[in-house]
Structure 1
Amino acid sequence: MHIRILSPSGVIDPAYIDGASARLRAWGYKVSEGVHARDTWGRFAGTDENRVADIVDALEDENVDVILCARGGYGLQRIIDRLPAITKPVVGFSDITALHNLSALSGQSSLHAIMCKHLTTLPEEAEPVVAFRKALTGEQLHYEWQSHPLDRPGKAEGVLIGGNLSVLYGLQGTPFSLSAILSSQPSPKPLLLIEDICERHYHIDRMMRSLRMSGVLANIGGLVVGQFTDCEDDEMMNGSVYETIKEAVADYDYPVLFNAPFGHVEHNLPLWLNRQTAISCCCSGGKACIIQH
C-alpha cells in the first residue's frame, strides 16, 4: 500500500511528517508526501492553489492508495469547491471533515482517525494506533465504552457520516452539506457522528439548532456524540453541553450515544465514514458500542 501525506489545511511541524512516515514505513507501507506538504503560507500549509494541486495530484496518481492528511486546523473551506470527486480513502479528522463530506458525496469511504502528530507521539501499543493499523488492513472495528446517563437506548444500522460539528455547520447551505449527503443516501437513514473543540456552549446550541431546522436531525437513524474537548458548560444555558445536544434531538426516537471515544483527544479511535455501521446502547450501567465490518 502506498500512502501519500498531504497538508490540505493548517501548517504542520515537519517533525510530525517525519515521525508518521517512519512509523508507516516500519509497518511495511510505501510513503510519499505532497510537494507542498511542508509549506507555510500564513496559517495555511501553502497557498490555496498549491494545496489544491497536491490533492489533485494524489487523486490522479495511480500509485497512491490512501491519502493521509498531516493535520487539520483550518483551510479546506477555502478550497473544497475547487476539488474533484474523491476516488480513494482520505484519512484525518477536524477540518478534514470537509473532505469526508466530499468523499461521501463521491461514494467513497474515508477514515476519521488520528493524523501525523499522534502517529508520531503515541506509543505503538496505544489503542488509537493499534486500531488505526487494523483499519488500514481492513479488519473489523469494534468499540465498547460505558454508557452515559444521557444515552437514549436502542440499536441502529446505517452508513456513518459526519465529523467536526463546526465544520459541518460551516458547510450548511452548500453543495457539500449534510443535507446534500442525506439526499443522496438510500435507506436506511445514515448515522451521524459529531465532535468538537474549544467552542462556546451557546455556539454548540446554535449549530445543533441549525441542523435541526434544516431537517438533518430528523433524517438520521442514530447519533454518536464524541468528545467536546475544552467546551465548557455555561450555567446560563440551563444544563451541560451534552444536555444541550440531547435537547436538540428530543423530538426523535433514534439511539443517541454520548461520550464516544472520538474527537480532539489522544484516545481518538478510527472510524470509517460512508461505510455501513451498527450502533447499540443499553443504559442502566450497560455498554454502548459501535461495530464496522
Structure 2
Amino acid sequence: MNTFHHASIDGHKIFYREAGSGNAPTIVLLHGFPSSSHMFRDLIPKLADKFHVIAPDYLGFGYSDQPSAKEFHYTFDNLTAQIEELLFTKLNLRKFSIYVQDYGAPIGFRIASRHPETIEGIVVQNGNAYLEGVSPALEPMTVFWKNRNAETEAPLRAFLAAQTTKFQYEHGAADLSKISPDTYTFDQLFLDRPGNDAIQLDLFFDYQSNVALYPEWQAYFKKHQPPTLIVWGQNDPFFTVEGAKAFLHDIPQAELHLLEAGHFALEEHSDLIANNIKQFLS
C-alpha cells in the first residue's frame, strides 16, 4: 500500500511516497522535469512486493514546499542536499538502489558519486551523464548559460508552456492512447503556480553545473562499476539514444533496453520496466 508523508528539512516540507516492507531492499525513485513523484504512480505498486520504495518530490515540485527563488537558491547541488538529508538523516537509509530520469539523473548521480558505498544498483531511464546524449533541442539552454538576459530567457520560457509539457509526454510515444491526460495536466498545474517560473529558470541556468560534472560521474561509473540497468525511450527529443549507449563505455556490463517510447517511457512500459528492474536487481 502506498503511504504519503512530509519530512521537515531546513524549515521546508519535502513530500514523499512510500510503499513496500521496510525490511525489503530499498529503491529510491528520482523524478524528472516537469514532473514529480506522480510520474511513478503506476510503477510503485508494481515494485512494492519486492522493494521498499521511496519517491520524493524536490523542493519546488509536486507536493513539496515551494519557497520563492529569492528565499531558496534553486541549484542541483541544493536540491541534492535536501534529498540526501531525507534519505540519510530522516529515513536513516544506508544501502539503496536509485531510479533516475531527467532531473533525477544529476541528483542521483551526485548522491552515487559522493556516497558510492550506499549504492546497490542504478536504473537509468532517459537521464543523461554524457555529452553524446545532449540533443540539439537543448541548444537554447547553452545560449542562456553564456548570457542570461530577457532575450535568451524567452526560448526557455517556452519549456514551461502547456503545449510543451504535453509534447514531452506525447512525442515519440508508440501508442498515444496509453498517455493519460492526467500526466501533463497534473504537471502543468504545478508549473503554473505563481513564482514557479523563476524557480525553473534558475534550474535551467544551473543545469550547466550538471554538464560540468559529467567527467566526475563517468569516473565514478568506471571505478565502481555499479550494477546498472538502462531502460531508455529511444524517441526522446531531448536525451538521445547515443546518451544511453554511452554508459556502456564506462560500465560494459550494464544492461541496455531501448524502448519504443519517448521521454516518459513509463507511461507506456511500466509493466516491462518493473519486470526488468525486479529481474536485474534481484
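Computed from the coordinates by the stated procedures, all read-outs in this text should not be read as laboratory data. Treat the numbers as computed from the prediction; the structure is a model and nothing was measured. Cβ atoms are built from the backbone, for glycine too; each structure is taken alone.
Quick notes on this one:
- Entry that produces 0.95 once Rg/Rh (Cα atoms, Kirkwood Rh) is calculated, selected from 1, 2: 1
- Among 1, 2, which structure scores highest (criterion: distance in nm of label points 7 Å out along Cα→Cβ at positions 39 and 95): 2
- Distance in nm of label points 7 Å out along Cα→Cβ at positions 199 and 223 derived as 3.4 - corresponding label from 1, 2: 2
- Looking at FRET efficiency 1/(1 + (r/R0)^6) of positions 15 and 79 (r between Cβ atoms, R0 = 25 Å, to 0.05) over structures 1, 2, structure 2 comes out largest.
- Origin of the value -12500, where helix-only ellipticity at 222 nm (-39500 (n - 2.57) for each DSSP H run of 4 or more, over all residues; to 500) was derived from one of 1, 2: 2
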